[in-house]
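The following blocks contain the structures, represented as structure tokens.
Coordinate-derived values only; no laboratory data. From a predicted model like this one, the values you see are computed outputs, not experimental measurements. Cβ atoms are built from the backbone, for glycine too; each structure is taken alone.
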Structure I
Amino acid sequence: MKMRGLVLAGGKSRRFGADKALEIYEGKTFLENAVRLLQSVNLEPVIVTRRGVDYSFAGCTVLMDVLADKGPLGGIYTAMSFFKETPFLILTCDMPALTPAALSALLSAHQKENAVTIFHTSDGQIQPFPGIVEPSLFQTVRERLFQDQLSMQGLLESVPAKVILWQGATEVLVNVNREEDLLSLR
């Protein structure tokens with residue numbers, strides 16, 4: 001089945017103080033930027049968010065978390081539950097410096113027989129997002145979720161078949177958690 005893009009936008013933005021998905025960066029909301037970024041690499045975007053949020057303005061499929069308060073792993077589970085045989089290129093809505101070139105590098109390096117394709121930084125730290133996951137990972141995601149093992153790092157470390165690319169320009173991988181993070185990008 002054709003790969004789709006997945007935007008995780010279900011966080012409560014506590015540290016930021018307002019809904020990050022609606023923050024404006026270069027004239028568009030973070031969410032609109034993420035959707036357009038996926039479209040720029042020819043992927044159909046899907047957004048997963050928490051209940052009670054309306055992101056229909058983004059002009060793509062919006063799914064509500066199947067299980068509340070389970071973090072990124074819960075969002076991935078939701079998308080995989082609706083699109084059972086679909087691989088996803090996953091990003092979070094709070095990575096405004098991410099580029100089409102970074103996503104293209106993931107897409108070029110990804111091989112279907114690998115469950116995951118992700119980046120690492122020069123210090124060796126693996127970065128869960130952006131990343132590609134195959135539907136073969138669904139059962140592992142489900143098991144970890146229902147055992148309340150919600151760590152993305154833990155999930156990625158448990159996957160034997162993965163491709164890890166070095167991303168030299170680490171500023172494109174910055175996610176915005178606080179207002180200061182956003183100021184450093186401007």
Structure II
Amino acid sequence: MNEDALRVSVARSLETKRRFFEDHAATVVAAGERIAAVLRAGGRLYTFGNGGSAADAQHFSSELVGRFQKERPALSALALTTDASAVTAISNDFGFERVFARQLEAHGRPGDVAFGITTSGRSPNVLAALRTARERKLVTIGLTGKGGGELVGLADLLIDVASDNTQEIQETHAMIVHALCEIIEDAVLA
């Protein structure tokens with residue numbers, strides 16, 4: 001890749017982010033406020049995804065348990081991707097499709113938030129977890145791209161980055177996670 005190609009790539013990515021936040025800022029604010037309300041009431045946020053989305057899920061949870069920008073009490077957030085023993089045992093015994101759903105069966109309580117991340121909207125284990133979350137009366141939020149795929153209809157709040165470019169979707173997801181952290185911190189400190 002030469003410098004001109006790099007500039008074109010960056011410009012496309014910036015345009016995707018600009019367009020997303022111009023069109024969907026209200027959805028991101030609504031999601032952040034919903035999560036904050038659950039956390040203030042003593043509920044928990046469960047995050048999950050695969051690959052880069054697993055990293056985003058872990059990043060999101062860690063910013064809330066630790067600190068994003070402001071000093072505040074720790075918030076109850078758990079990434080379902082981090083317990084290697086649970087992930088491997090569930091995958092071995094029930095199949096990888098059940099890896100997140102089984103953990104929600106164990107830990108999720110009505111009113112908690114299940115936050116699934118899938119760039120395509122088609123990850124079977126994320127979809128299974130959101131189905132389980134709905135059955136158990138958790139709030140369901142989906143962070144996706146490419147139109148949402150099968151995730152549409154499974155999420156109480158759908159945050160979809162209107163792009164077919166996985167790199168741009170993932171880069172925008174990182175900005176969305178940071179925006180959600182800021183909204184949540186402001187809301188719990190209000």
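Numbers below:
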| item | result |
| --- | --- |
| For distance in nm of label points 7 Å out along Cα→Cβ at positions 33 and 89 computed as 1.8, the structure of I, II it came from | I |
| FRET efficiency 1/(1 + (r/R0)^6) of positions 25 and 105 (r between Cβ atoms, R0 = 25 Å, to 0.05) from the coordinates reads 0.15; which among I, II | II |
| Of the structures I, II, the one that -19000 was derived from, the read-out being helix-only ellipticity at 222 nm (-39500 (n - 2.57) for each DSSP H run of 4 or more, over all residues; to 500) | II |
| Comparison of I, II by distance in nm of label points 7 Å out along Cα→Cβ at positions 81 and 161 - largest value held by | I |
